[in-house]
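The data blocks that follow each hold one structure.
Just so it is clear, none of the values below were taken in a lab; they were calculated from the coordinates. All figures in this text were calculated on a predicted structure; none of them were measured in a lab. Cβ atoms are built from the backbone, for glycine too; each structure is taken alone.
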Structure I
Amino acid sequence: MKKQLSLLIAFGIAAAGFAAPVGKPAPDFSLTGTDGKTWKLSEQKGKTVVLEWFNEGCPFVQKHYTTGNMQKLQKEITSKGVVWMTILSSAPGKQGYVTASQLGKDLARLKAASTVGLVDPTGAAGKAFEAKTTPHLFVVNAEGLLVYDGAIDDNSSADPKTVSGAKNYVRSAVDSLLKGEAVKESTTKPYGCSVKYP
């Protein structure tokens, strides 16, 4: 327990609210992918997109990956034609920073099922979305509008045991979109470690 607490302190806890421009066009970005290609959010128009801010060293990210919760959600959602982008905004010299190539290896080792991993070393994309935490998730609809901003679920504990029984906001948001319905809970408070911007 002491080790877990020291990890949380070391990585910085962040759980700030965010007045997101839900219902407005999502900020565009152009980032290098783990596949070596440049990915632009605007080029995904016509598809639902999930953006996941990631840092493997964060205990809250570990909670969802060591239990397989994140990978299961990624697989389930991408199988419905949704694009899932896992984004690392750690800056060079900051905790969690890796190159696109290394991020690809890390995600493969974790058996992630996202569409692509993206690196944002300048923090431009993360700051445009005001991504606060890892994880912090956003959902963009086929028209390019931001329709969800917040936590993956409703249990902000870093304990892996709390994954079971938690209400998954991202699944609910995507399911609503695919049914042609409005997202009921469009903004929630993200939880996790602070994003390691420059």
Structure II
Amino acid sequence: MRAALVAFALIAAPAVAQPINGLPAPEFTATDANGKSVSLRDLRGKTVVLEWTNSGCPFVRAHYDSGTMQARQREARAAGVVWLSINSGAPGKQGHVTGPAARAEIAANKAAPSHYLLDADGLIGRLYAAKTTPHMFVIRPDGTLAYQGAIDDRPTAIEADARAATPWALNAMKAVLAGKAPAPAITRPYGCSVKYAG
């Protein structure tokens, strides 16, 4: 079912195309770390944050080891936002996890995403042209894309920078919650490359 839904989306929007702010965010259905099916369509009416992740990436580690990622996840969820961490690492590549490994990672990091989605075939990552870990997207309640790009304005793997940076993605989320347009709405993502298959 998931493959069919994503395959349809791939036909409708080629994988190489960058999603466009203001247009509907690419639809997907995926399985989370607990084996639950999660569909973006079912989240209509809620603000959604997508966070591409890879625990082996030093840029991701800086945000988790500093506690900033978990703090943002909790702030988002307290505001009624759905936060989806997505792992598009292929089997045999850095950061790839199965459900049990993802659950262990969440526990070790004391992370608080709404769901940790497993995308080992990279279909969702390619739908969004996700390039780095982290790479962030914010989706409005009406399903349109509001923000895409970097998590913040300090492209380093230094914990102190993660704490002191201007949190672009979080600010974009807050703007959407307030009914405003994020500024900036597009930034250059930074981090490790997404470890796709092939």
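Computing relative contact order in percent (Cα under 8 Å, 6 or more apart) gives 31 for which of I, II?
Numbers: I: 31; II: 28.
Of the structures listed, the value fits I.
By the measure FRET efficiency 1/(1 + (r/R0)^6) of positions 107 and 171 (r between Cβ atoms, R0 = 25 Å, to 0.05), tell me the structure among I, II with the highest figure.
Numbers: I: 0.80; II: 0.30.
Going through I, II one by one, FRET efficiency 1/(1 + (r/R0)^6) of positions 107 and 171 (r between Cβ atoms, R0 = 25 Å, to 0.05) peaks for structure I.
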